[in-house]
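Asks: Presented below are the structures under discussion, each in the form of structure tokens.
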Structure P
Amino acid sequence: MSGYTSLSLPEKPTLLWTFKDGVRTVSSPIVYEGVTYWVNRRGHVFGVNLTGEKVFDYDMKTSVEATPIIHDGVLYIGRIDGILEAIDLQRADTLWTFETLGQISATPNLVDFQGQKAVVFGSYDNYMYVVDQVSGKELNHFESGYYINGAVAIWQNHVLFGGCDAWLRLIDCQSGAQTDSLEVQAYIPASPAIKGGYAYVADYAGDVYELQLKNGKINAHKMLVEATSADGSLTSVPAVSDDAVFVLPDGRHIVAISRESGKELWKYMLKGNTGDSSPLVCDDKVIVCTSTGIVSILDAKDGTLKWEYDTGEQILGSPAVIKDHFFILTTKGTLLCFGES
């Protein structure tokens, strides 16, 4: 949950192929063992290999907006009808389902919880759930004051999550107890980003906070970015490198902020609003998408534009990056694969 990878982007990216589903999607693509997976709005799961060939196809036959996670050959995905579903990729079959009382828009995450492998995720029924990874049985749940829309972040043996009640909550996975909480100025629609002992959280108004995590507590916190408008709508996740935090505070600019000084390093105006898409730092570059369909690669140190591509279709999801390739998924269900020419 850092928004950072040490993998480098191709120096001269070229569109290698596209795969068109043709059904609306708001999911981000994810890559597992060379296959790119995503789920469209109708609950259809696709897997496409590195040559653009469809190698996985499974229909859940229900509405889905969330991005899945994959571990040990099992795909975990939340559904609009409040069900978390675990799908065996080898057998293309459901292993188990877990029912909540509200839609699940958050990406699940995985954690060791009191000695058991568990899936953690939030629901619109105002609870964060801890579910056994193998059986799908509930291990615990934690209440928030309103919807939980973002993914749960992992820090050491703790989980950190924000809710639409504007509160951040820190849970100890060994004791199963909440150890700390913090209220911010507006509701938290997205996930925290964690790097080392620090978490970076954006609220809907456009404020961005830095939290120092220590001994199971929020030891200190400060505002890195203050909202400049009362009608802000920041819904993306910050990206964090060793030196900087990259945020989209107003939907039109990407801003790099020094982690050491808290000062702005650079600011770049994008060609369109970013919407829900989050930036990704790839070694010395940053890749970011706009809802107008523009994919931009910037120098992480100075914000210089290195490469740009117009997909011609709206983008709401975030990029996926592996060695020598990166993938963009549009809201029309078009997967674009870029690599070195």
Structure Q
Amino acid sequence: MDKDTPIANRKDDHIKINLEQDVLSSLTTGLESYHLTHQALPEMSLADINLEQKLFGKTQRVPILVSSMTGGTDKAARLNCILATAAQEVGLAMGVGSQRAALEDPTAANTFRVRTYAPDILLFANLGAVQLNYGYGLDECQRTVAMIDADALILHLNPLQESLQPEGNIDFSGLAAKIESIKLRMDTPLIIKEVGWGISIQAARMLFSAGVDAIDVAGAGGTSWSQVEMYRIKDPYRAQTAGVFANWGISTAESILNVRQVSDKITVFASGGLHTGIDIAKCLALGANLGGLANKFLKAADDSLDTTVKVMTMIVDQLRYAMFASGAQQLADLTPDRLTRSH
């Protein structure tokens, strides 16, 4: 079904670069400064650990998310199928990549439709928030959700990435009010997601005031999309410009704390440089409700379904063991007082 369109070419470029190049931020997640306090007498059995929680009206088996990555091409369709099948088996939530390609070319919609592979998981639709300044509105948001039978809609924020793309949409003015308008008129929960540069206190305040249901902080420390764009850009001047942003952004740990400083009620997803179940446990203890990974799952899916299931299961086991060894029987027990901070 692949067509030689700018969006399809960009999607495949992004997959290829993420699989083949070193595109990690030169910043750290900030999680290395925190350590879960070891509890030699946990006073429970490992079998007592409960990873379940209710989110958006659904019981989720584990607090882990396949962060939004891709869709829109044949390769993306294969990867999404594997990711969704594995997420169903292990109990993860999943977000798909930006569905703008499918709104503009309906033949691309099937590359995002993974509900048949994952009937029970939390599934999140995805559009760029900036498209609200380029003709998109409530209708496009609702069609995006309906397209994949999603449980919630992600509107992602990526001003730096858009500014670095030669074809980028760069008008981010007035978006907070438009996000609030969409939230007021949608029945579906609304999630706002950064793509890898984190959330400031000021951004968290605006999003909280807009009434969004969740914020995915997507902090610095993982994939740097400025580095991805650097590899995509053919013009040496623009590529060099993109390259200097390798250490740009707000760390994942700081971003979680920024949102929690604004509200202790809003749902927080932690992503950006998470690699292990211990990373997820630390994020949950800092105040997140869910931990998301992208690149690690992408590379596993590029290998096979079996590898993807094994990688997901391993991360779940790491989280379970970390909770057991720190005396946290359920997710609500992962609180800041279980962390020590090194300076």
Structure R
Amino acid sequence: MRFTLPLLGAIFLGLTAPLRAAEVPSSVFDARVYGAVGDDATDNTAAFSRCLAAVVAAGGGRMTLPTGVFRGRIIVPPINRPAPSWVSIEIVGATEPTPVFGTIGDFPLQNHGTIVKCLAEAGPGVISVPPAPSSLYGGFSAVFVVLRNLDVRTDDNPRIDGVDLRFAMQAKLENIFINTGVYNVQASRPTHGTKGLITPACNNAALTILRQVVVTGYHTGIVINEHTDADNLVVASNARGLEFAQAHHASRLGRVGAYRNTCHVAVSGACGFSIEQLNTEFPGRGQTDERNAWQTLVCDVEDPRNLANADLNFWAVQGGVGAVPNFILQGGANIRARRIGAPK
């Protein structure tokens, strides 16, 4: 059989022509299409929920947010059984946030980048995963949550959490700045027990990955639950920087910066972990005033019940002085803390 040149061309075009947009199932959902407005005034909670419902209905995907200040809460819908599989939900901002933190001075936070903001005095966190009523296991939602390029804000001395993922099965966070709307040195004493970030607590198929995450101004900066792998974390001006909770699986943290926390690392449950490089700085003479005197260091590690088995390498700096050998360990009989460069 002989084919004419036009016929061959038609066959070729039919094989290579791209599908029309209507024929391609979308996995990327712009929150503005569902009514979200980044004007620092509109409550976008319902718009976020409509967008995430569409993501779930599509079997997973990405909700995108452009530059702007988006007020409201992002509540990831619970994935109940019988679900055919876990669902991946990504929530992604337009650009990486500028993580503004330090140990002296005052640098007002700006409204640049993608900011999700909630100043409520009660209720769930700014971003949260509620428990699943018909869960396969322990109330955990069958969802893998990915957060990227977001500035998450509450009020100074927050009454709600920043990001609460304890009921997610798995999570990955990258380029996330969780704060209270003020430069950390100027943060008010946190008195409401709220947390900047709570990682998934599921001990079945546990997985949490954290990269470039900064938390400032909360009672507890980051609660480390099951099987967390992290690097380039900063916890600054929190009552407790990191809290290691009850966990069956050990966690590994690479470089952690802990600055102006009352306690840099606290242990609240039996756990195992390693911190490859804990860089701490505490205020020196004349670097606190009546407003931020609460940021004076009480201890580097608090484990009064000796619940942790841990390896930790540290480097301490005192403001206005420089590197010092100081390291205050309260309890922690099974924590092997070593200054960088010291003999093993």
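All of the numbers you see were taken from the coordinates with simple rules; none came from a lab. It should be emphasised that the depicted structure is a prediction, and the values quoted were computed from it without experimental measurement. Cβ atoms are built from the backbone, for glycine too; each structure is taken alone.
Asks: For structures P, Q, R, which has the highest computed value of volume of the Cα convex hull per residue in Å³?
Replies: Greatest value across P, Q, R: structure R.
Asks: Next question. helix-only ellipticity at 222 nm (-39500 (n - 2.57) for each DSSP H run of 4 or more, over all residues; to 500) computed as 0: which structure among P, Q, R?
Replies: Only structure P yields this read-out.
Asks: Starting from the value 24.6: which structure in P, Q, R was mean count of other Cβ atoms within 10 Å over residues 174-181 calculated from?
Replies: R
Asks: Follow-up. Figure out for me which of the structures P, Q, R the number 16 belongs to, where relative contact order in percent (Cα under 8 Å, 6 or more apart) was derived from the coordinates.
Replies: Label of the source structure: P.
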